[in-house]
Structure I
Amino acid sequence: MQVSVQILLATYNGARFLREQLDSLFNQTFQDFTVLLRDDGSTDDTLQIIEEYQQKFPDKINVLKDNLKNLGATQNFGVLLENASADYIFFCDQDDVWVKHKIELSLQKIKALENGNHEVPCFIFSDMKATDEAGNITDHSVWNKLLLHPEYCTLNRLLIQNIPHGCTMLINKAMRNLAVPIPKEAILHDHWMALIGAACGKSAYIEEPLLLLRNHTQNVTRKKNSLSDKIKRFSSNFWSKDQYEYFIRIRVSQAKALKERVANHTTQEQLNLLDDFISLEKTSGLERKKLFLQHKFYRTTFWHTLKMIARA
């Protein structure tokens, strides 16, 4: 059966690396896809590069045009997702490089996960290699580098900390239909997708790195930190009550939006879990500690979890 595949590409002042990313898409072993692209108000040469590739691949690249101006990454992907219509949908950042068989292998994995049932929201994600600005590999596993454990992609864990990176994710149409519109309470679009999948869908992961994740000075979400920087931040954050409560508050807000979205699509057990997580907002001390331990609302590392519970 013929299926449709879309790649959602969000751009913003990405001229420096955009060509390399686009080349990696058009060098994939699987080519039966289209790119749905939205620019978020670039002031560099991004739009000229997009036009150049549209001329090269006129049937492949569709550009969304609107008057919404600068939305930020999460809502840029949100608008793209609302306009997506394919059976399978990838998320694509502007500055990475895709391994040649990323699309092919991801499609195989998600079809196996669906097992013929296209009504169940499904997503898959993979590991990555990290590179510097020039594309030189600095880490062969981002999961190992960031101490992420893909087997913890469960609702109780994801409510505290996201694991899948959006740039590695592939979702099916059932997931798209439930996820849109992405609410303002969503911390990031990939976090929202992972929570939807954990609450009422299915997920699987690919251990092989299928993407080169580029770390560069213009990408504030991927800045490197030395061990001493991490230790300083760890110790300073430990005593910051305001920062800690903000950490809890934004996750509770996201959980409230999630509960509203999946109320008719998940089990009572999952709804009870969400209720208990939401109650973190109005608890403190031993009562909050008990909730963390009872439901294993943990981060992916022991020390970060210990700090979080100790400060409750």
Structure II
Amino acid sequence: MRKIRIVTRKSTLAMWQANFVKQQIKQAFAQTEVEILGLSTQGDRDRNSSLSQLGGKGVFVKELENALLQGAGDIAVHSMKDVPSELPEGLGITAICSRAEPSDALISNGNLSFADMSDGAVIGSSSLRRRFQLQHRYPGLVFKELRGNVDTRLRRLDEGHFDGIILATAGLQRLGLGHRICLEIPAEDCVPSAGQGAVGIESLIDRQDLSPILTALNDPSSFELVSCERRISELLGANCSLPVAAFASYAEGGTKIQLNTFVSSEDGQIQLRLGDSAPLGQGGLLAERVAQAMIDQGALQLIQAD
């Protein structure tokens, strides 16, 4: 390939990710020219409506996918947690880079942890998944909607509108803001979103000419774990606006995959958590087994009621 065109969102974090992928391509194929095209998405333009009102996190990728389908770009670079489980016909997740820390993070005024905060302290997050899990764990705290890019949310915190906010650990670290993290929230308290911490590549599945570049970008272990997580959302028919979480990790010395899941009703009053494990190479079967167990315990009723 003489030239690769990357399409991405224009946010600071999205541009960091696109430039990271550009560097990876240049390291493997020094003679390849790489161009980055930043696009504005519906999710970026409308920062007042909640993600559930907008139709889920897919509003952050639609314009990028249209650019691929129209031939305006070769690959799209995404935060995998923003990518719906169902993709437009002809497109696929064709590579996933080595995953960073997948956890959620607390940033607070006074560098306080949840346990140190007084009852009534206000915590901001755009994610129902985060708010419902943490509200259950810390019932004395108040969790409220907070949209915007990382800089906007941090500014709202610093101005005193919130006592704390929840963001992805990986995003903060990538932007050089890891020092702001007060607590990396354990997955036992807040199961991460499917794909969180992973940078993924979407492209036309019939672009065989991209295979060498996609192979160079792909981390097989990250691809295996993230694919297992995304299969849960696919099997439940859940879109990105619903409070559904799935987190896969290696267990027992790397001989097994552990999959933990979470689903909630829209008001957060009914919550379901399930976990199971399987040998390496059986992530798809594991996801199917866990999804069926969730369905047997009422997950579809929770989702369909939303």
Structure III
Amino acid sequence: MTGRLAPLLQRARWFTLWAAVLLLGGCGSLVPQTIALRTDWPAGVPRQVELAQVPFFPQDDYQCGPAALAMAMHSAGARVSAASLVDEVWLPARNGSLQLEMLAAPRKHGLVSYLLAPRYADLLRELAAGNPVVVLQDVGTMLPQWHYAVVNGFDYETGTLFLRSGLQFRQQMPFTYFERTWIPGRHWAMVVTAPDRIPATATEPGWLQALLALARAGNADATVRGYRTALARWPDSLPAAVGLANHLHARGSLHEAAGVLRAAMQRHPQSVIVLNNLAQTLSDLGRHREALTLIQQADDPRSPFAGEVRATRQLIEDRLRDGS
């Protein structure tokens, strides 16, 4: 009898704890994602996680943005401090940091900023994967008071999140209360990773979009690493193959770019982009006749890339004629 009662008592204790949390947090209808977690906990996510290795940088004055970002970036391998990020993300006129600045700063250091989907489950999955999550909260009582913090853990049994926040090394916050502070900012959350570490919840389009932003920041080596990682995760990804080849070509790694495009052609034999870019690369390597044969396969007047193909073909023919 005791053995059969134990699980029931444990379950009753769990519901009692969560009921208390819901009462303390206010009306349950105001925290729909927290309510959903009670019966739909994300598959594969453990019941308790705390990333104790996340460093702590207490904020100065209103500079919670630099402090939160420094913790996330330090965890991703960048040896930065909150003070070193002030000029990059803190706007004195606003006494704070905007989300655009928060996303842009890590890219300047060769890291990838990834904006999470506005879901509690995604936040928990990133924590379970070892990625601290930067969140935007409204912690004001009467008037809005925007605040960045880093979520670095959770406890399912008590419905508690752990945060590095403000001057608190280990702030404990009920799931319900956190969601209420998180909703005004539309559940904004981001993770920072090295280019060879794809976030747990990343989608192929989302990761590639993040790499485009990284490329615009001008870190070519980091961008190449990111595209290599994307292609390893999604080997059939045409945009990842083309992106990697383009960046390899731009830095002069023509043989490697040609290899990437040949592999892509095996998977996407009808891709005009791959045929055109491979022909261009082969011609740049001095293999003009091989390039001409290839570009002829891409000749399709109905293609939206017909103009680019004609230009590539003209270039190859000119080089053949000039003997260059």
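Where does the value 16.3 come from, among I, II, III, when mean projected area of the Cα convex hull in nm² is the thing being computed?
I
Upon calculation of Cα extents along the principal axes in Å, for residues 156-243 alone from the atomic coordinates, which of the structures I, II, III produces 46, 26, 23?
III
Given a value of -16500 for helix-only ellipticity at 222 nm (-39500 (n - 2.57) for each DSSP H run of 4 or more, over all residues; to 500), calculated from one of I, II, III, which structure does it belong to?
III
Laboratory data are not the source of any read-out in this text; all were calculated from the coordinates shown. No experiment lies behind these values; they were computed from the predicted model shown.
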